[in-house]
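What follows is calculated from the coordinates using simple rules that are stated; it is not laboratory data. Since we're looking at a predicted model, the values are computed, not measured. Cβ atoms are built from the backbone, for glycine too; each structure is taken alone.
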Structure P
Amino acid sequence: MTVRQEALLVVMAAPLVAVAGVQSGVLTQTPAAPLWYLLLAAPIWEELLFRRGLQERLLRFSWGSRRLLQFSLPAWIVGCVFVLAHLPFQGVHSLLVLLPALVLGRLFEHTGQVLLCIALHSWFNLCWLLVAGTVSAGMR
C-alpha cells in the first residue's frame with residue numbers, strides 16, 4: 001500500500017472511528033478545549049513539536065530505522081510521549097491517541113510533510129467534534 005493510499009484510508013476511517021468511540025462511551029462527548037484550539041492551534045503546535053522536533057531528531061539515531069509492527073521506533077516513542085501529553089486532559093482515554101499518532105508518524109516519515117500531518121490531525125479532531133455534537137444533539 002502506498003503512502004497516498006494509507007493517508008486516504010485514514011481520512012475515510014476517521015469518521016467511523018469517531019462514531020464508534022463516541023457511541024461506545026470511550027470518547028467524550030464534550031470537548032475540554034475551545035473549537036479554535038482543537039482545530040487549529042493544537043494540531044499546529046503539537047505536530048511541529050512532536051513531528052518536526054522530536055521525531056525528526058530521533059530518526060537521526062542509528063536505531064531510528066528499526067521497526068515494530070510496521071512503525072518505526074521513533075514513531076512509537078513520539079506516540080507514547082503524545083499519549084503522556086494528553087493524559088492530564090483525557091485520563092485513560094488518552095491511550096486512544098496512540099494509533100493516530102503512529103499513523104501520523106509514519107506519514108511524516110514517508111513524506112517529510114508536517115503540513116499533511118497538521119491537516120490530518122485537524123481532520124481527526126473535527127470528526128470527533130462532529131460526531132460528539134451529533135450524538136449529544138440526538139440525546140436531547
Structure Q
Amino acid sequence: MTTAAVVYRSSSGTTRQLAEEIGEHLRAHGIDARVQSVGEAQPAALAEADLVLLGCWTSGLFVVAQHPDEPWLAFVRDLPPLARSRVGLFTTYKLATGSMFARMRAALDTRAPHVDLELKSRGGHLTDGGRAALDRFAGIPAASA
C-alpha cells in the first residue's frame with residue numbers, strides 16, 4: 001500500500017483545512033495518508049513515506065517577500081533526506097503566493113532531490129485542478145479519479 005505523510009503549518013486553520021482535504025482525497029483512492037501539523041509530526045518518520053506533502057501558510061507583505069514561517073522552516077531543517085519519497089508542496093494565501101514555493105524549495109535544500117507538486121489554495125479547499133494535479137503526483141489513474 002502506498003503511504004503518504006501530509007504535514008502542515010497553519011496560522012488561522014486554512015492550511016490545516018487544505019491538508020485535511022488532501023489527506024481525505026488520498027485515502028479515498030486507497031492511499032494510507034496521515035495528516036499532522038509540524039508540531040505533531042516526527043521528521044525522521046517522513047523518510048519512510050512514499051509521498052511527502054509539506055504545507056505552510058503564506059507569510060509576507062501581501063504581494064512581496066512571501067515566505068514560510070519559522071516553525072515550518074525549523075521542521076524542514078530537521079528532515080532526513082527524502083530520496084525515496086515523492087515530495088510535494090502546498091500553501092494557502094490571501095492575495096498571491098509570490099516567492100513562496102521558491103523559498104520552500106530552497107529550505108528543503110538537499111533533503112529532497114526535486115519537488116514534484118506545488119498546490120495552492122486561496123480558501124483552504126482542494127480545487128478540481130488541485131485534485132487532478134494531486135492524482136498525477138500520487139499515481140492515481142485518471143479513470144478512478
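Tabulated results
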quantity: Which entry (P, Q) yields the derived value 2.5 for distance in nm of label points 7 Å out along Cα→Cβ at positions 15 and 71; calculated: P
quantity: Parent structure of the calculated result -20500, given that helix-only ellipticity at 222 nm (-39500 (n - 2.57) for each DSSP H run of 4 or more, over all residues; to 500) is the read-out and P, Q the choices; calculated: P
quantity: Source structure (of P, Q) for distance in nm of label points 7 Å out along Cα→Cβ at positions 7 and 39, computed value 1.6; calculated: Q
quantity: Structure with the greatest value (metric relative contact order in percent (Cα under 8 Å, 6 or more apart), set P, Q); calculated: P
quantity: Origin of the value 7.6, where mean projected area of the Cα convex hull in nm² was derived from one of P, Q; calculated: Q
quantity: Top of P, Q by distance in nm of label points 7 Å out along Cα→Cβ at positions 23 and 87, largest first; calculated: P
quantity: Winner on distance in nm of label points 7 Å out along Cα→Cβ at positions 103 and 119 once structures P, Q are ranked, highest first; calculated: Q
